[in-house]
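Quick heads-up: structures coming right below.
Please treat every number below as a calculation from the coordinates, not as lab data. Keep in mind the model is a prediction, meaning the values are calculated, not measured. Cβ atoms are built from the backbone, for glycine too; each structure is taken alone.
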Structure P
Amino acid sequence: MNFSSSSEMRIELDPQRMPQHVAIIMDGNGRWAKKRLLNRINGHEKGAEAVRTVVRTARRLNIAALTLYAFSTENWQRPKTEIAGLMALLQRFLASERQLLLDNEIRLNTIGETDRLPSGVRDTLRAVMAETAAFDKMVLTLALSYGARSEIVSMVRQIAVAAKAGTLDPDALDEKIVAGHLATRDLPDPDLLIRTSGEMRLSNFLLWQIAYAELVFTPTLWPDFGESEFIQILKDYQNRERRFGAVISP
């Protein structure tokens, strides 16, 4: 199956070897803006355009799940003016992309401590999630006020409470039970993790879930990340041999 990229380059992809779940750490909005002598919010606005492009591309390629690291628990430490601008941009983005989700039957999902978000953002988020709840063509998950360590602590707390109440036998605890108490319990583990901007760290993102994900680190700043590079990464992914710790017989 061939797909045309925005640069008119044709790249062949095997529809049978597409990742089920792609997770992306969207990094570099601030540096993109700084290079152009713009403020950081301008960078985030340009980054929102990249989100739109990646969502459209993922849906067209029949990727079942796309998870985007939009705002971490650590991001609350940023200047209040930047946080306010980000929250306003998030609310506008949710409202503006509502029709895209509806037209393409994409279900909106979220993980993270969303109770920390401003009430207006929460209301818009809940409304769009409710409208798209029945869709199953693709799940778009926004990690908002998310941190993997906080998620794991929450999981441990839930399991401890269940064990104390006698509804869970500690001796029966296994990976499936642990995964069932994570925020991503209804999603497959990511097959592919992409991080933009050249940074080579995971930044507290899906630490349990990416145990066997293929990792790609690209120097491209997020606002410059487009369809061509996304498709090229998918092609590279399809050329990798995923062994999951086993030995593949010759």
Structure Q
Amino acid sequence: MNSLKNKVALITGGTKGIGYGIAQSLLNQGIHVAVTSRNESSAQKAADALNSNSVLGAKAIGIKADVRDYKSQQQAVHTVLNHFNQLDIVVANAGLGHFASIEDLTLNQWQETIDTNLTGAFYTIKASIDALKASKGYYITISSLAGANFFAKGSAYNASKFGLTGFTQAVMLDLRQYGIKVTTIMPGSVSTHFNGNEPDKNGAWKIQSEDIGELVVDLLKMNSRTLPSKIEVRPTIPPSK
């Protein structure tokens, strides 16, 4: 992708945190964005905030959608196509984490983590694949360094992110024959609203959501012949332990 102006992006879980940071960065490039949330008012509130700071004529819309529901993802894509007539970029960002010893992790916590972080990314690309074929677009997943580094009390989260990293790389091999680029971004510590928490006031050392947005823009601007398929991102100087 050379000229980004008037491209169209769909960002799951795009109402706050990393997803919102990506949406802001894309709008600043003149890319129209659709942000999704399971909560309709949150989706609309985020879209209104994005539009209030929009440049280059780019527009944002909010869509109520649940990545754990395939029909919901299909409807989200349908809404984007009806509104903008195309879909060029899909960012599978929606995610959550339950952290507990395997002894304490509940069946529901396991299922919710896998359904959101892994199956949700599968539903997102399945619903958008025809549109991305038409546009020779870009599919980006937001994995984690936890998708390559396991830790105690992380069985569900590690499984979902290890799976997401591998899933994305296999999808990359499947879709590049259509001119579709596929990348997974694996951030470390990010100052964000993960799991509904407020960003840490002492988290200036952490990756900021706009940093991930800047990275996505860089990927979109890269020459079509070159594909960074898996990117690990870390804070430059974390606190000493």
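When distance in nm of label points 7 Å out along Cα→Cβ at positions 57 and 121 is compared over structures P, Q, which one is greatest? The partial results should precede the final answer.
Numbers: P: 2.6; Q: 3.5.
Largest one: structure Q.
State the single structure among P, Q that was used to calculate relative contact order in percent (Cα under 8 Å, 6 or more apart), giving 29. Before the final figure, lay out each step's value.
On the way: P: 29; Q: 21.
Answer by label: P.
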Quick check on the output: 4.1 is distance in nm of label points 7 Å out along Cα→Cβ at positions 105 and 153, derived from one of P, Q. Which one produced it? P
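Given -0.42, -0.52, -0.88 as the derived value for log10 I(q)/I(0) by the Debye sum over Cα atoms at q = 0.09, 0.10, 0.13 Å⁻¹, which of the supplied structures P, Q does it correspond to? Intermediate results must be reported in sequence, preceding the final value.
Numbers: P: -0.42, -0.52, -0.88; Q: -0.34, -0.43, -0.74.
Only one of P, Q returns -0.42, -0.52, -0.88 for log10 I(q)/I(0) by the Debye sum over Cα atoms at q = 0.09, 0.10, 0.13 Å⁻¹, namely P.
Name the one structure among P, Q that mean count of other Cβ atoms within 10 Å over residues 41-48 of 20.4 was derived from. Could the numbers behind the result be given before it?
Details: P: 20.4; Q: 17.4.
The read-out was computed on structure P.
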